[in-house]
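Coordinate-derived values only; no laboratory data. Predicted model only: the values in this text are computed from it and were never measured. Cβ atoms are built from the backbone, for glycine too; each structure is taken alone.
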Structure I
């Protein structure tokens, strides 16, 4: 199911959502220009440095010295706290391709404005970052031996979707449903987002159990799961913004 738009009303202008979309697209455009100018290897180097590589955390906890078999993959002989921990934040603003960034920003466009309307601009930004961090931590804990960089705003956006699930479960979402024929349906948000979460959880479980994926490569399903659960929890802890009403004369 592919969500296209929702019908939940909002009062405020979602400046922070617009800013996050602009920043993510702008950074990916820069990555794209780097790749065009210097080749795919240059973008791979950016992702290796600023992407989230779970095994860096493992190496840091074991003393920081990179095993010889991983030196070429990590591009360093020593893992520092900055190189292991800073990517938990920087990886949120990198994407692997145009489709990756467009799909993520489309989901943020649909669900982010209402969550921002509920929380206020800066609390919304804090929640976005915390959900992205939670997604990164979940992905790392379940892929401690992976040297594959993970990039994308999916964990943070999954958290926004989790918050929307709590706040607007009965809102209707226009959804494209490919089932033999492609057709459109207005579905309750809890159905669309609940279905998405179950798919992510089952896919993550299948990936973890699969003997063909020991390195943790591919889609970071557990980052989606961790971000979504963080959104479910945090939206209940964070206060809503003060309501302002406009009275007629």
Structure II
């Protein structure tokens, strides 16, 4: 398929899960993709796979909690490919547990990655996205922020995570109002439980609690989210899908 031929997409957190699946989905639609993540080997392997399948891909090693690194991802993408039509802010982490006695380092880590990393990338990318919207035959560019159902519904045991994802939702809507007249669409995706590495970032007792909660639930796959992102960014220019909630059918 060629719906995105001639466009360039930058995906953060592209070394696994939703980010990797999204990179493959967009490349499959003809987009040139830049893959940003901390794990060099993973993104290089994925870029090689995409190229072997006939696509164009660039692997970028970066930790977007650094403003300079986030800006560097955008600058390198534009320098290599001449433009940026789509930014998918996917990099994030989910560290759960009671607020009472919570390790503050976990909250700080989530704020730096889930919120500030996303904001750094967005800030760096907006000029390129606005330019792409102005000069593209498609007449549109896309900013896609991967949030969470935790950005709509607070839940006991996820206060820090809720705070960052509510921030993503609010930030996305404010940016949308600012740039939508200039044909940069802003979309926030809010998945429920997805089968990825995200839970493994938690302490063992938290992982066990999470497994018990979803023991009888068939989770979404990373490809389900990637397919949704592909749908969002391939709509005609006059149609913007600003917010999507995706949950497993069995999730309460």
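Below, the figures for the structure above:
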item: Computed -20000 for helix-only ellipticity at 222 nm (-39500 (n - 2.57) for each DSSP H run of 4 or more, over all residues; to 500) - originating structure among I, II; result: I
item: Origin of the value 19, where relative contact order in percent (Cα under 8 Å, 6 or more apart) was derived from one of I, II; result: II
item: Test item: mean projected area of the Cα convex hull in nm² calculated as 12.7, pick one of I, II; result: II
item: Structure (I, II) behind the derived value 0.40 of FRET efficiency 1/(1 + (r/R0)^6) of positions 18 and 58 (r between Cβ atoms, R0 = 35 Å, to 0.05); result: I
